[in-house]
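Down below are the structures I want you to see.
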Structure I
Amino acid sequence: MKQSGTKTVATNRRARHDYTFFDRYEAGLILTGTEIKSIRSGNVDIQRSFV
């Protein structure tokens with residue numbers, strides 16, 4: 001099976017428990033130097049994140 005070039009680095013499992021989703025949208029982010037370094041090292045924390 002051929003894999004695409006994308007990789008999921010974080011998911012919010014609690015959101016599916018706390019909320020009801022009617023539609024699904026995908027969005028991208030622009031990250032800066034230190035954020036990219038954290039993701040590449042596997043240190044992703046979405047507990048304190050916001051949109």
Structure II
Amino acid sequence: MPKVEENFQNDFEKRLIQELKEQSEHAYQNYQLGKSLTLKEAKDYFGLWN
């Protein structure tokens with residue numbers, strides 16, 4: 001594989017991994033928050049069924 005392609009691939013993989021980490025952390029925080037809220041609080045917080 002040419003060097004430029006290899007660098008692009010590595011950079012792309014690093015950014016993808018970082019993005020997935022951030023998304024999973026965010027999802028986990030929402031999950032923790034959701035567990036601690038009552039259904040009414042969750043509806044109000046997430047703006048559902050106004």
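What follows draws every value from the coordinates through simple rules; no lab data is involved. Keep in mind it's a predicted model, so treat the numbers as computed, not measured.
From I, II, which structure was Rg and Dmax of the Cα atoms in Å = 13.5, 36 calculated on? Walk me through the numbers before you get to the answer.
Values: I: 13.5, 36; II: 18.7, 57.
The correct label is I.
Given a value of -7000 for helix-only ellipticity at 222 nm (-39500 (n - 2.57) for each DSSP H run of 4 or more, over all residues; to 500), calculated from one of I, II, which structure does it belong to? The partial results should precede the final answer.
Working: I: -7000; II: -29000.
Checking each candidate, the match is I.
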